[in-house]
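In the part that follows, the structures are each spelled out as structure tokens.
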Structure 1
Amino acid sequence: MNSEKFQLAIQLFDKANSKDPNKEVFQGKSYPKELLYAERMTQVLGTFAPQASEAVQLAARCQHICRWESARNSYEMNRTGYLLWRQELKKFHAKKATEILEEVGYPKETVERVAFLVQKKQLKRDSETQLLEDVICLVFLAFYFDPFAKKYSEEKLIDIVQKTWRKMSDTAHNAALKLPFSKPSLALLSKALGL
């Protein structure tokens with residue numbers, strides 16, 4: 001995708017995400033956390049599904065747009081609060097994406113499709129929602145699982161791996177098993193998945 005609209009939308013998504021006050025250091029350089037996440041989503045999508053539609057490419061880039069504006073601790077710190085936060089986040093991201101895509105001048109169908117995908121509607125039934133979910137899971141496993149694994153008990157991690165795995169397609173499973181995991185993470189994955 002090299003259309004002017006597409007490039008401008010990506011620039012505006014990135015401009016919004018570059019305001020993230022949370023930082024992540026990667027290869028010695030500090031990045032706004034959600035900007036780095038967005039770049040990783042695009043990178044993994046490009047490798048995993050280079051022929052993805054424009055709507056999927058846009059949805060991947062704005063998946064977590066301005067996430068820090070909706071803090072987890074503004075909801076009850078229990079499972080109900082967590083689930084409500086996640087539901088509200090989907091709507092929040094879709095609204096932010098919609099505003100930018102409308103500003104850029106995308107047609108209504110594209111704007112609605114991106115909002116549909118960002119909200120992960122019809123997972124397992126809609127092939128593009130599934131593709132986006134696959135990329136989300138692959139990004140988590142490739143870039144966030146090792147540091148994540150240091151924070152939680154083995155029991156919790158096994159549960160998280162199994163839940164993540166259930167969301168993924170067979171194609172994504174195959175891609176995940178080729179990722180360069182650390183030895184402890186690989187051992188944990190093998191245990192969780194019975195490999």
Structure 2
Amino acid sequence: MERVRLGILGGAFDPPHLGHVALARAAVAELGLERLLVLVVADPGHKDTAAPAEARLELTRLAFADVSGAEVELDEHARTVDSLEARRPEDAVFLVGADELVAFHRWKRPDRMLELVRLGVAVRPGVPDEQLREARARLSSPDRIHFFELEPVAVSSTEVRERVARGEPIEDLVPGSVAAEIERLGLYAAGE
């Protein structure tokens with residue numbers, strides 16, 4: 001894939017964790033991104049969030065502070081295609097994990113998304129090649145998908161929230177600044 005100017009990484013980031021940061025760093029390096037726009041979805045259409053949007057935005061700013069070219073913004077659009085329609089980014093690649101590609105055909109207007117951006121898919125062990133081939137074949141523009149390798153980071157936002165609720169440390173799952181801010185704000189504690 002030729003050099004791309006802009007990468008876009010979107011999500012609830014409830015909270016952002018080391019896996020998100022690893023994906024961003026791998027994409028910047030592998031795709032030669034000049035900028036990385038990290039979009040914190042204020043009210044995701046596909047899931048509930050535990051922390052308010054402004055808190056997730058601040059946590060995400062802290063998590064991506066040391067990622068080259070990263071800018072973090074709040075996204076008021078519940079669905080990715082609507083955000084892309086509003087932004088109309090030029091020469092951009094939207095970043096997803098391999099597991100998200102497998103379900104991509106269920107996203108709102110996936111073919112329109114591929115008209116607006118290319119997909120950068122982070123491949124890691126655990127998602128079978130056959131599933132990726134099938135997912136790619138379902139789409140109208142499979143040539144708009146680029147795969148790149150990602151060293152697996154065994155972490156999920158759910159695991160982070162569960163550990164906080166149990167009063168367990170999370171410094172091995174999130175950047176230190178994020179752990180400190182979660183504690184300062186009292187996010188994800190039991191009974192929250």
Structure 3
Amino acid sequence: MSKSFEFWFDLGSPAAYLAWKRMPAFERRTGATAIHKPMLLGGVFKATGNASPVTIPAKGKWLTGDLARTARRDGVPLSYGPGFPINTLALMRGAIGLQMRRPERFAPYVEAMYGAIFGSARDMREPKEIAAALAGAGFDPAEILALSGEPDVKQALIRNTDEAVAKGVFGAPTFFVGEELFWGQDRMDQVAEALAS
């Protein structure tokens with residue numbers, strides 16, 4: 001039986017972005033496949049009483065520096081657009097909608113959105129910027145907007161977020177190997193150890 005692990009993420013998390021960028025090499029190294037689990041991090045925070053680290057001045061300052069060091073080490077661009085952190089509800093509906101309807105376009109969508117948010121620091125609060133990022137990656141912005149508004153897509157994101165909370169998720173990225181939870185892009189070595197055991 002092939003090995004797999006769950007990768008719970010939100011497009012608004014810079015730590016999940018760094019994990020995403022590392023994922024292809026990680027899967028090759030471990031021989032395991034990521035099961036991508038989109039969730040709404042804001043919903044997780046609300047349900048668990050947690051908050052974005054950037055809202056806590058000392059923690060936010062340290063984390064920003066730590067993520068910048070990790071990005072430099074990995075050779076990954078990392079910058080923040082205006083209004084960070086942004087509301088990712090529509091973007092996450094687009095992700096789960098593509099996962100449901102056109103799974104072959106899921107990874108290109110996530111890559112494009114992460115690139116727009118953290119690679120080129122677009123102002124993703126602006127519909128025209130979202131549309132430009134989508135069009136630049138070969139997506140029809142109107143199609144993605146319509147998809148993100150479909151009732152079953154909305155419900156799927158709610159279900160995933162509720163499942164995340166029920167499993168003990170409190171931030172992103174979160175990984176599961178079986179029932180064991182690992183939080184943070186800096187725990188991927190521990191995920192690899194669990195996969196090897």
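Computing relative contact order in percent (Cα under 8 Å, 6 or more apart) across structures 1, 2, 3 gives 18 for structure 1. Calculated for structures 1, 2, 3, mean count of other Cβ atoms within 10 Å over residues 54-61 is largest in 1.
Which structure, out of 1, 2, 3, was helix-only ellipticity at 222 nm (-39500 (n - 2.57) for each DSSP H run of 4 or more, over all residues; to 500) calculated from, if the result is -20000? Here the read-out was taken from 1. When Rg and Dmax of the Cα atoms in Å, for residues 126-165 alone is computed across structures 1, 2, 3, the figure 11.5, 34 traces back to 1.
Throughout, read-outs are computed from the coordinates displayed, never taken from laboratory work. Small disclaimer: the values here were computed from a predicted structure and weren't measured. Cβ atoms are built from the backbone, for glycine too; each structure is taken alone.
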